[in-house]
Structure I
Amino acid sequence: MRITAVTTQAGFRVMGMGVKASDPDAKPIAVAVRGKPLVWLYLIHTFDLDPEGRYLTMLASTMSVYTSEDMTSDELVLGIDYVREPANQYPGCHLHVSGARDDLDRIYRGDGRDSRKLRDLHLPVGGRRFRPSLEDLIEFMITEEMVEPRPGWSDVVKQHRERWEEIQVKAAVRRHQEHAAVALRNEGWSVTPPSQ
């Protein structure tokens, strides 16, 4: 299987392991260099064009680490979810972490659930523009010694993280041109606004 990108019947671009236009749900990726995998990465990104129709924009993303290929909720280590336009009160980019906390039921004042687990919380992380990247998740699995890395892994992660940051800075500048111009002028640049 490969990470592929397809265009769905609704016209969205979806990227993930084994996605197909007729079935855009991704499959888990076994993460191992040698030997039996101990963790699985679930990765799916959904894109469409930005409002101006010029650049691909991420609409939604899920990047999760599980201890089993079955990916049941109690096997979640952590998950990073992103929704560009959330349909609920939760932050557009948030983190889910598994674990046990007996006191959550006592402090929860929500929608009538009998119980709440740590993984049910939506921990905010970075917002729309500066959210965690796949490179951050890969680095996490390696530095927390869940997987054995290949030689040179940190250089590859660094290179891809720099590319991710470039894309995000360009997008932020497009959406905040006046602020970018002020910052550049403060650094000695000559910045001229486009002619109207």
Structure II
Amino acid sequence: MCRDPQYFPLVPIFTLPRGYLTLSLTCPVNCLAGQTIPLKSGNTVYLSSWGGYDYIAVLNNSSAGASGFTVSWRNGQCTPPRPTPPAFKLSASPTQLSIPRGQSATSTITVTSLGTFGGMINFTWQSSCNHCGLTPTVTISPASVFLKPGGSNYTVVSFATDPSISPATIQYSVYGYGGLVPDSSANIDVVVT
């Protein structure tokens, strides 16, 4: 990320007063939307230059009259890039569909958090087919889902075929992407009969 001029390493310095449990940032628009960035005093975070951030503080239920505090920011050091482990995975069920011409079918894509990742996951797709003419109409609904850390969610991919479509086997890849984490994909083979 240090090579990307849109992200900067910054170090927050703060002390949480009594009653405060955690402090984090969220970016409601234009960057990392829906993703929460935990803050720990003295630890580097990478922040975007093209979005505004909001602080989120979590307080103990028994806290009354919480006091304010100051967060100061210092420039951080770039660390050498390391391979990023997968943050979530996609799986399709079923992975193969047989659809008569003029009919439709669906496959459910389950997205599962791996570890502590949480945030919005958006979906897109691409297809591969040799010598295909007209291909099925593809709809992904919902087009994005919220994934809780350690949780799972799903979307449904619908394939609708026209009666005039030619028989073919089409390979589809459904991609999930979100935040600054690697994408994940699931494959579905559609056989039009």
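Derivation of every value follows stated rules applied to the coordinates shown; laboratory data play no part. As the structure is a prediction and not an experimental result, all values here were calculated from the model. Cβ atoms are built from the backbone, for glycine too; each structure is taken alone.
At a glance:
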quantity	calculated
Structure from which -0.64, -0.88 was derived, log10 I(q)/I(0) by the Debye sum over Cα atoms at q = 0.13, 0.17 Å⁻¹, for residues 69-172 alone, options I, II	II
Test item: FRET efficiency 1/(1 + (r/R0)^6) of positions 53 and 117 (r between Cβ atoms, R0 = 30 Å, to 0.05) calculated as 0.10, pick one of I, II	I
With FRET efficiency 1/(1 + (r/R0)^6) of positions 85 and 165 (r between Cβ atoms, R0 = 25 Å, to 0.05) derived as 0.05, matching label from I, II	II
Test item: helix-only ellipticity at 222 nm (-39500 (n - 2.57) for each DSSP H run of 4 or more, over all residues; to 500) calculated as 0, pick one of I, II	II
Structure (I, II) behind the derived value -0.73, -0.95, -1.02 of log10 I(q)/I(0) by the Debye sum over Cα atoms at q = 0.12, 0.15, 0.16 Å⁻¹	II
Among I, II, structure where relative contact order in percent (Cα under 8 Å, 6 or more apart) as derived comes to 22	II
